[in-house]
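Only the coordinates and a few stated rules stand behind these numbers; no lab work does. What you are looking at is a predicted structure, and each value in this text was computed from that prediction instead of being measured. Cβ atoms are built from the backbone, for glycine too; each structure is taken alone.
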Structure I
Amino acid sequence: MKKHFYRVALCALACSANIALAQDYIAATYDLDADGTNQFNLCHNLWGSAGPTYMLDGSLDASNNPASGSVQMVCSLDGVGDDNFVSKYGFADTNAFAFTNLEFDIFWAANSPTSAWYFGPFYGHLDFGYTTDTGTIDPSQSFDIHLTDAGHWVHEVMPVPVTVNSLVNGIYMKMYCGGYGNPTAGTVTYWVDNVKLTGRKPPLTAPALTIQKSIPGLRIWASQLNDDYQRDEIVTVNNDHGWYNSTPRTYSLTLASFPDQTHVNFQAHMFLIPLSGMLAGDLPSNAYEDYHASNIVEVAIINAGNGTTTGRFMVKTNASQTDGDMRTVGTLGVVTNAAGALGTWTVTFSDNTHATLTAPGGTSNSFALPEDMTLFQGPLAVYFGVDPNSTVDTGQSATFSRIQITGTDPINDNMTSLNSSTWQVISMDLPGTVFVPADSAFWISWLQQSGFGLVTNASLSTPVSSWGNIGLAPTNIWTQSEVLVSTTNLVTGGKEFFRAMGTPP
């Protein structure tokens, strides 16, 4: 086999316009005249069953300007089912990433319905986000409407997070009635005015690039921001993978990358979950099935912090919507791998009620299962994925280079591409689940900054105009922009340089 050698360097240079600080962007003031600040025609309900109405109201303006107004939303809730509204307040496309804050005024009618929450009565909890031409961006921002906030204008200032790094064309406010203590019945009325983006950021310099050799296989990041207990995973499509009355059967996963020993909360997992114990509608879309389902076998692989990694075999039965006692008496066996997490972890069921857990180094532990393993008869789904379990471990990743299941409908997959007849991705942050092909070469990444793309050249001394776009759009994963470079994107033999280039907003 011919070997190809590549010499690759990163260059943290940028070709960008020198943009001076500009004025705030006035998105909408809802003037009565049809000028650029009256964007009432862009206000409407995005989705939701409650069916609110919208009106340009000239009688109420946050600045007490008789020539202006505000947008009134009225929504009647009947307390039946899952009433909700998602109100969009639109404006012309602009790059929110160029600004530090989003500001607006809101007036909540005092006669709107209230409900009780842990701090006492209030009007409700509003989730907040941005709209784009293709969907929405959820920055995990929200605010409560307290009793003291009603009957007058309240000025809200929301920071623009790093994850809002594309053109946006509006903001949305969302309330799921009955959740978070929100009211379940009555007529909600509120007004919105003076939507603007403020505090333009200074000109951006090129981000620093990092390079990492890629590893073929399924790389899964715990990449959803602000969610310490997220599940990012894949699940079998065909669920004829149970061991009960079908032994011997073996399930194994091979880890080719894993966080270092400072990350003692992050875990790779395998879930074996019978369909009979799942809630209606959960399969396959619910990533929290280990919590929802009544019955589960879980194998969790976690660093010990001392150079070793442990595998834990845990069982939960008849315990829907809870962890049960999996982490206490439900832990039936533990094995330790002295060399860490990398390698193949295997569970073998020799019969209906006996199993063996084996670590990559060959250490194993055999044990008897509880008598109520009859709950695992019938169709069974198998999940593989990761959980961060803490803020400091969010953003970490693991690579599964092989997954195997023996027995009926066997699986032996090197995970370099998605076989849609075998697997379905149900990660809570889909961009962070990547099938890395065998011809991959490097991951090149940088802290998310809007307007930069990856370019390449064989020399640093050539003009800027000679640098060519590599043709690979970055994917935003956690707080990073990631580009997976294939060997086909590289020049065989000589030098190759990469840098981020573009026109920042």
Structure II
Amino acid sequence: MKKIIFMGVVSVCLFYVVQSFAESPFFKEFFVMDTATRDAEHTTPLAQVKLAKELGFSGISWTGLEHISELKEALQSEGVKLYAVYVWGNVEKEGVQLQPGVENAVELLGGDLGYIWLTINSKSWSSPDEESNAKALELVKLLADIAGKFGVKVALYPHAGSWLEKVDHAYQLAQDSGKDNVGVSFNLCHWLKVESPDANLDLALRKVATKLFVVTLNGAEPPGDWDKLIQPLDKGSYDLKPLLKTLKSIGFTGAIGLQGYGIQEPAKEHLPRSISVWKELVKSVADFEPVRISTDSLDGFREHVGDWYPAGGAIPNPADEKLLIGLPGVGVLINGKDGKTTHLITKEEFGDIELHVEFMVPKGSNSGVYIQGRYEIQVLDSWGVKEPKHSDCGGIYQRWREEPGIPDNERGFEGRPPRVNASRPPGVWQSFDIVFRAPRFDQDGNKIENAKFIRVVHNGVVIHENEELSGPTRASLFNNEAPLGPIMFQGDHGPVAYRNIWVRQIK
């Protein structure tokens, strides 16, 4: 795919979060792992916390449960944030084991702790299977319940050489746990170690977007061992810009940590260089800025918005699995109690775009995302469908002939099924990442090129590439075609929830 460049200046409206670089929500928190701060001069928690603060990191993470009391005192005395504590768990045929002292540590740190990083090992299984996955879920739920009592989240930590070493496996466990406070950590060095040299980083991140809690990175020179895969940011040839661009595209505004395991230089020498390179990296992708369509309210959408309402989350209704219940708060938009209301249409209009959107449907429900209000990617509960059609989730919906006299079975045409069914179960958040090219017109308004879905990614899986559309799909907002149009979310076919909507205009 050609390099995508942010196009011009987007008009600033109250209902959009369109920010300058200084106000950007991206990359605000850059913390340092204690693997990078610990050396001969900095051996105590206080020395490492002071160093992190002195160099301008937003906080620190910690490995293991030793010196937790000292760490807490150091954090409080210096006013430094603790992002994560790294712990281990074991899954064995005879049962599961969580590192002793975890609950005491979480209770002690309480609100000062953001995440528990959990790596999972096993002597009974060399690789995951159905039995070991069941044991792992038991372990994950155990830790999630402990952490949840104190408002702490669990970020599964894929580690090369461990039973849990792949990020997509961690994502699957997080989803299957059914725990909202369980997600994944994407660790660049371990991803480079485990995956093949031609693995697609962009798709790897998009696949875990709905559960991505934390990211760690470093300089690298793949392939190789840890001395090649973990270096200061000013060393190694690995280009980190695509990583940052993808994080922006999927709307990741969480914390990013600097890995430093095994670096032999004194911390006071290599960490200032990494901080300097980090600032330059962030500046280098500053123009690659998506627009957030706010789901905190309905102000960004055209009247009338019907029964749509903002909520803090969505879950299937225990009394009726075909309905959704909104949770207190904002950040999610739900189409009413019954899922039978008007469509949601953005006030802003777009041409060529990259769109990231996350959605949830209960059992049997139906919606759709219409680019320019004209071209639909289907949203449907298609869990378990073996041979998906154009009408299944991720399908490009068919066009429709309205002329009289045409047999009903010949009215629909040009629908495209997804290559594979990438659907998750009902009641689970899913994602689309769409790159769309608007139709082209000459100076007289005549169409000279069709609209095209350059790429559609469903839950990290490519389901469409370079699919042309000769006109609007069925039930579109407009019958004509144009260079610009709004984004429409279908609201009258059943309950649905949407969140984390990011749009980037592209050239």
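Computing mean count of other Cβ atoms within 10 Å over residues 234-241 across structures I, II gives 15.0 for structure II.
One of I, II was used to compute helix-only ellipticity at 222 nm (-39500 (n - 2.57) for each DSSP H run of 4 or more, over all residues; to 500), and the answer was -6500. Which one was it? It must be structure II, since only it matches.
Given a computed value of 4.4 for distance in nm of label points 7 Å out along Cα→Cβ at positions 98 and 114, which structure among I, II does it belong to? It must be structure I, since only it matches. Taking relative contact order in percent (Cα under 8 Å, 6 or more apart) as the criterion, the highest value among I, II goes to I. When mean projected area of the Cα convex hull in nm² is computed across structures I, II, the figure 28.2 traces back to I.
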